[in-house]
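Visitor: Given below, in the form of structure tokens, are the structures.
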Structure I
Amino acid sequence: MATPSEKLAESLEALTELQDRGIMAIKASELSRVHRERLSKNGFLSEVMKGWYLSVPSNEQQGDSTSWYASYWHFCARYLSDRYAATYCISPEQSLQIHSGNWTVPQQLIIRSTQGVNSQTPLPHHTSLFSIKSPLVKSAEIQEINGIRMLTLPSSLVHCSPTMFIKSATDIRTALTMIGNSSDILSILLDGGHSTVAGRLAGAFRNVGQDRIAEDIVKTMKAAGYDVRETDPFETKTPVNLSSRERSPYVNRIKLMWHSMREVVINHFPKAPGLPEDHAKYMKMVEDIYLTDAYHSLSIEQYKVTPELIERVKSGNWDVKKNKEDKQQRDAMAARGYWLATQEVRKSIKKILIGKNSGQVTDIDHGDWYRELFAPSVTVGLLKPSDLAGYRNAQVYISQSKHVPLNVDAVRDAMPLLFELLSNEQEASVRAVLGHFIFVYIHPYMDGNGRMGRFMLNVMLASGGYPWTVIPVEERKNYMAALEKASVGNDIEPFTSFLAHLVKQGIKGKPVAKV
């Protein structure tokens with residue numbers, strides 16, 4: 001008779017077979033009842049709804065939303081295909097958000113289908129689907145992206161609600177810059193006789209600097225006999241020049257985010273003291289706070305480090321060759337890497353203190369920070385040498401966050417822009433707050449993004465003469481919540497206020513964190 005372990009292994013083999021086929025959302029019929037019950041009992045399978053399951057890491061704690069958010073779009077693609085086949089598409093508003101690069105997990109995904117039943121289907125962690133019985137647009141106006149059927153970009157712009165131009169201005173403006181000419185928009189406007197929409201879109205295109213498309217829409221609609229009155233549906237003028245030649249939507253999206261957020265930062269952050277005259281004194285302050293900074297920054301990432309371990313690494317008593325414990329301990333590798341990376345960060349700060357452009361310095365140097373951060377883990381075999389190659393080559397997800405970081409191709413577009421924005425920004429407070437935020441929003445590395453983001457924060461604070469600022473591990477929940485509001489809700493004020501409080505305390509010489 002098979003032992004319980006052997007039975008579980010058999011069920012895991014069945015689950016692995018599905019995973020090897022790329023199946024993350026699992027129908028009940030794809031696993032036997034015995035396998036489902038055994039895997040669920042042992043924490044390898046979680047029920048999403050009746051008849052549907054999700055594979056989860058066995059060490060994921062109950063109530064953790066990470067695997068659900070990471071698998072959300074995969075689940076929706078498979079479930080909706082099974083439930084509605086080709087008779088559905090998601091709403092114009094959510095189609096448009098995806099086209100603009102916004103893959104944030106929505107609280108509720110709206111489904112339009114000829115088989116819709118006008119009802120809500122609850123999903124984990126307070127998310128849901130809502131199906132609306134509705135005829136679909138022409139098949140030519142529907143496309144599939146990552147398994148999700150949605151309206152094409154031109155169709156999304158024509159059919160979306162006017163309130164989107166106010167509530168989701170960044171999404172709309174980003175989407176508008178992706179339209180190369182008026183042809184596809186006009187074919188939908190003319191076929192549907194959408195004269196009011198034509199006037200709204202003409203005004204919207206003009207708002208983002210696409211005057212030619214605006215003129216084409218108005219002239220063509222009038223030539224076809226429609227009375228078109230151009231109106232600007234946005235509340236404000238576009239704050240920055242946008243390019244209509246970008247390969248992905250992310251460059252314009254980040255430009256818009258930066259320029260819409262910078263005034264909030266300036267209004268909520270203390271005035272920069274200015275570069276210190278005594279460089280040695282400033283660097284001594286950076287050195288003196290190292291132990292506290294390393295403890296809290298590593299603890300935020302949930303490494304189990306002690307002041308003794310950090311001090312041993314700092315003093316050089318850490319020895320991977322002679323001390324077996326050092327070689328095997330993941331936390332020791334993280335502590336050693338943090339020490340090495342900090343030495344490179346200090347070199348960058350010294351360059352900035354003598355007047356070099358902080359954005360350009362960081363652009364050139366941040367690869368050195370990253371390589372030193374993980375070099376010890378590569379040395380002892382915890383990571384592959386290729387892990388030091390640079391920006392990631394796969395999708396990543398953030399623990400318990402609805403924000404989906406940029407895809408691999410978009411990272412290559414967005415990182416040069418980030419350093420361009422940093423280099424051109426005049427306010428040190430903006431460089432610090434938005435430099436950190438946009439860096440973790442992009443999430444360019446497979447690991448270490450939080451630590452790298454905090455290095456960037458402090459390098460940019462140094463560019464304004466602000467003190468090195470430690471984010472206490474006790475504030476981790478508030479820190480992550482403020483970043484989530486900025487990433488998901490485009491609201492930078494909570495994150496700015498959070499950092500401003502810590503910086504003000506530092507300026508006054510009051511410690512905000514201790515070991």
Structure II
Amino acid sequence: MQKTDPEGLIQIVEERDRPLFLMTGERFTYAKVPVGTRVLYPRSPLPGMTTEELRAAVRRSIDQPIGMDPLKAYLKPGAKVTIAVDDISLSLPKMQDPDVRRTCMEEVLKYLGEHGVTDIEIVIAVCLHRHMHDWEVREMLGPRIYAAYWPKKKLYNYDAEDKAGNVVLGHTDHGHVVEIHKRSAESDVLIYVNLNLIALNGGHKSVGVGLATYRCIRPNHSADAQLHSRSFNDPPRSRMHHIIDYIGRYCEKHIKIFHIEMTVNNDTFPGAFAFMQKQEINWSRLDRVMGRVNKHYLDVSPLAINRKIFFATKAPYRATGVHSGECEAVHKITLQNVYKQQLIQVKGQADILILPIPYVMPYSVHSVMNPILVYSMGLGYMFNFYKGRPLVKKGGTVIFLHPMENKFDAVHHPSYIELFEKLKETRDPKVVDTWSDYFANKEEYIEKYRYHNAYHGFHAISMWNWGCHGMDHVGQVIAVNPVSNEPANRFGWELAGTLGEAIARAKSKHGASATISVIHSPPIGQWEVSE
């Protein structure tokens with residue numbers, strides 16, 4: 001390959017190159033692409049902190065916060081303190097023990113104990129995500145926190161449908177209702193422990209979404225908000241974030257909120273899969289052997305077994321920063337840390353973008369990635385890993401590489417099943433968005449959300465909305481060799497038996513000289529695209 005940038009992260013395929021080695025769902029694929037294809041690689045992991053270094057950094061950050069007094073200034077005798085923490089939708093993959101949130105929480109709880117605080121509750125800020133299973137909570141936060149708080153009901157999943165457990169604080173100047181977790185709103189101090197995996201996360205989104213009801217988040221998760229976000233990972237150009245900021249700033253006026261935000265590097269693959277952290281051109285002989293062996297065994301194993309293997313393989317992420325204090329001041333530094341690891345400068349858009357979609361996305365943990373989640377991951381998350389302008393031109397072609405099974409988890413995703421059927425009527429996000437109240441208020445889905453670890457009824461609609469900017473931008477989507485053709489047909493996508501066939505079809509649309517880019521991910525990369 002020919003390097004085109006100083007870091008060697010953007011490379012042009014030459015005739016003599018070996019095929020690319022890509023993660024496509026629960027398997028690996030050798031992908032042969034045309035000469036001249038631009039391959040976009042993520043940056044190597046930045047140095048991270050050890051667990052002990054992170055403990056010390058947490059202590060420093062809460063004693064020397066940004067834009068606020070030290071945490072101890074808000075800890076009066078008899079103080080009521082609530083700690084909110086992100087849920088299992090990140091990190092992806094789950095990180096090796098100890099999770100950085102566990103380390104941070106242990107230090108925060110120790111600090112509160114040193115200052116005589118005993119009235120403490122811990123809420124997992126799931127918003128409308130599924131409630132975490134008890135074993136997942138224990139795994140994330142560790143046995144000591146779990147044993148001390150979970151049995152006493154002092155550690156619990158937020159319930160957006162608990163009428164007695166939520167409160168309306170008021171309305172923003174833009175008319176948005178602010179309805180959030182009551183205990184958090186009534187606390188002397190709310191401490192939010194956040195993990196920023198990508199630029200989408202954190203900031204006012206922590207409290208303004210994580211601890212908010214359907215009525216509160218409905219405007220910022222609407223089709224209109226998503227359609228006019230450029231992109232989710234460029235908050236100043238995201239209408240969704242603008243609305244969330246209105247909510248968050250209103251909360252900050254009425255609640256003392258102490259934010260703790262952490263970032264991690266992109267050290268995604270351990271042990272047997274460590275070769276995926278490298279560019280193919282830098283593989284050792286052992287790496288090539290490991291690639292072939294892993295591909296062979298995953299090829300002959302059922303996808304369901306492969307998912308279990310990958311879910312059991314945890315990432316050796318390490319923290320790259322921790323900062324505490326006032327929301328916007330802290331989040332500014334957080335975004336700088338995220339971009340330092342992930343953001344890569346790219347010149348020019350492509351006519352054709354090849355996207356290998358991995359086996360997991362935020363809402364498929366310990367589950368199957370159903371067709372709507374594949375759509376959301378491709379046209380929502382991965383399409384929106386950009387600043388400035390998308391990687392693919394307006395009206396361009398996106399080629400997805402993923403098995404795309406026509407399978408749904410009836411426990412975690414019941415409303416997705418109904419939405420998939422209703423998409424026979426229309427795919428138009430503006431029409432689908434009008435179904436929101438029906439899905440959100442359906443008693444069956446409320447019951448399953450509250451007591452049976454299901455995603456809220458509205459969540460399926462929000463994931464269809466999530467992809468509407470990408471859907472509006474691209475002119476052609478081609479799915480390569482899916483297990484089932486039905487999802488692609490229902491989404492209005494074209495089908496191809498091979499990547500070569502898909503590229504030929506895209507070139508017939510854009511011309512023989514059409515430019516091609518491939519995102520070589522995971523690990524996560526984000527792209528700042530200039531002219």
Structure III
Amino acid sequence: MARERKLLPSGLPRIESLEMRGIVKRFPGVLANDHVNFDVRAGEIHALLGENGAGKSTLMKILYGLYQPDAGEIYLDGERIEIHSPTDSINHGIGMIHQHFMLVDNMTVAENVALGLRSSREPALDLDVVSARIEELSERYRLKVDPRAIISRLAVGQRQSVEIIKALYRGAALLVLDEPTAVLTPQEVDDIFVIFRQMATDGHALIFISHKLHEILALTDRVTVLRDGRAIGTRQTREVSKRDLANMMVGREVSLERQRVPRPAGPVRLRVENVTAVNEDGKPVLRNINLELCSGEILGVAGVSGNGQRPLARAIAGLSPIVEGHIYLDGKDVTGSSPAEMFNAGLGYIPEERMHDGVIKDFSVAENAMLQDHNRAPFSNGFFLNFKAVADHADELIRNYRVKTPSRDTPVKSLSGGNIQKLILARELARQPHLLIAAQPTRGVDIGATEYIHNQLLGQRDAGLATLLISEDLDEIKALSDRIVVLFGGEIMGIVRNEDVTIEELGLMMAGERHASADVAPEAAPS
């Protein structure tokens with residue numbers, strides 16, 4: 001049982017401090033946490049920052065009872081506690097907001113909050129009691145949550161609020177926030193930051209995990225950086241810059257600025273005319289899409305997840321059929337072409353789901369490096385593979401694109417996410433495509449690999465490649481794109497020049513507001 005504590009204004013027991021001391025966690029061949037010390041106090045927002053594989057998630061899963069440490073201790077308000085399960089964590093007043101929503105879409109807010117909890121008047125339900133408490137918490141933290149609303153009908157930001165309500169309802173005085181802004185528009189991020197600050201003012205302790213350095217600087221009081229399983233240091237946020245944090249994460253000087261020099265657009269490579277597509281249920285996922293993309297241009301596609309970005313990429317790549325419209329590549333009508341025909345016509349494709357669509361994880365690095373061209377020269381004579389050509393090609397890509405791998409024969413599944421992404425990028429660019437679709441090219445990739453991938457995309461742009469960049473990271477869109485198209489509900493809200501639009505305006509378009517100006521054609525790109 002958690003000891004009796006002072007109450008927060010919301011009526012929840014207050015946690016004054018939590019300390020994790022000397023935490024060690026080993027997995028086969030990996031020391032995930034190496035004697036890590038971390039603490040958080042009432043009334044503060046403490047950021048936990050680090051590259052992929054640095055140990056952040058492992059540390060927080062230990063705190064939430066999903067993993068058990070091999071060594072180390074946890075102290076709550078100065079008293080040592082044992083956390084063997086999420087139930088233990090919740091009973092101690094610790095809650096976790098997961099990056100991916102843990103909600104049942106066809107149930108109401110109240111039903112989701114009550115799910116798994118005992119009713120106060122069993123066997124009858126007490127949803128009226130649950131709803132009343134939800135309304136109290138909503139009013140306190142301005143969460144704007146209707147307990148009677150069906151989850152599937154709520155906007156993404158509202159669903160995030162429901163997750164917070166769930167944690168608070170269960171008594172969380174300390175909240176672990178795992179990438180809570182990953183799927184939100186800039187306006188929704190601003191709104192949720194107001195909520196987090198109010199919670200901290202009330203005395204909640206918040207642990208904020210994010211890879212977005214500007215969010216950490218804007219929101220948090222302290223930041224602890226992990227690297228290779230070790231705590232590199234804890235700093236007052238007001239005393240550090242983006243560059244300081246990036247260098248601490250990577251262990252070297254990192255360039256955060258992307259040099260995108262304005263250049264005139266070349267000939268049109270891709271033209272999409274009046275394209276409409278539907279999903280398996282016959283519901284439209286793309287509605288009357290019209291756009292053009294030129295040689296030497298990066299056209300960014302922005303939008304909240306699920307608003308047509310994936311169907312657009314798959315339709316152009318020939319992976320999904322369209323029901324209306326036409327797609328042209330280099331002036332040729334390629335509507336209805338197969339993926340193989342599109343690749344032969346000059347398409348390069350970095351898919352959103354790299355492990356599912358980008359590589360065969362049990363194949364070696366060398367085999368994945370020539371995946372699309374395995375049946376043609378120089379890799380094959382039509383019957384047998386030329387193993388020397390395969391090996392030479394793999395070694396060249398590994399060297400030129402800095403793919404970190406024990407050898408060309410290493411199974412791809414053994415590589416880090418960033419190195420798998422670099423391998424896919426290397427393979428696609430080595431084919432010298434006319435058009436590259438780069439869908440979420442740095443999702444789940446650490447800051448060092450992101451820097452490298454961005455520089456490669458900009459270098460290929462300057463060499464004349466036409467790139468359709470699909471990303472949910474607005475910073476990435478703004479850093480790389482010449483023009484930006486925003487999708488909402490499968491429709492285009494506007495096509496604008498990068499220099500003519502702000503992050504706030506993009507956020508409004510992502511929420512469904514059409515841009516007032518006319519769509520900007522490629523010919524009007526800056527010169």
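Quick note: the coordinates plus some simple rules give every number you see, no bench work behind them. Remember, it's a predicted structure, so these values are computed and weren't measured experimentally. Cβ atoms are built from the backbone, for glycine too; each structure is taken alone.
Visitor: For structures I, II, III, which has the highest computed value of distance in nm of label points 7 Å out along Cα→Cβ at positions 297 and 361? Don't skip to the answer; put the middle values down first.
Guide: Numbers: I: 1.5; II: 2.9; III: 3.8.
Sorting by distance in nm of label points 7 Å out along Cα→Cβ at positions 297 and 361 in descending order puts III first.
Visitor: With distance in nm of label points 7 Å out along Cα→Cβ at positions 177 and 497 computed per structure, which member of I, II, III shows the largest figure? Intermediate values should be presented prior to the final figure.
Guide: Working: I: 3.0; II: 5.5; III: 3.7.
With respect to distance in nm of label points 7 Å out along Cα→Cβ at positions 177 and 497, the highest-scoring structure among I, II, III is II.
Visitor: I, II, III: which one has FRET efficiency 1/(1 + (r/R0)^6) of positions 329 and 457 (r between Cβ atoms, R0 = 25 Å, to 0.05), as calculated, at 0.35?
Guide: Numbers: I: 0.35; II: 0.10; III: 0.80.
It traces back to I.
Visitor: Moving to a separate point now. A value of 139 was derived for volume of the Cα convex hull per residue in Å³; which structure in I, II, III was it taken from? Provide the component values of the computation, followed by the final result.
Guide: Values: I: 159; II: 139; III: 167.
Answer for the origin of the read-out: II.
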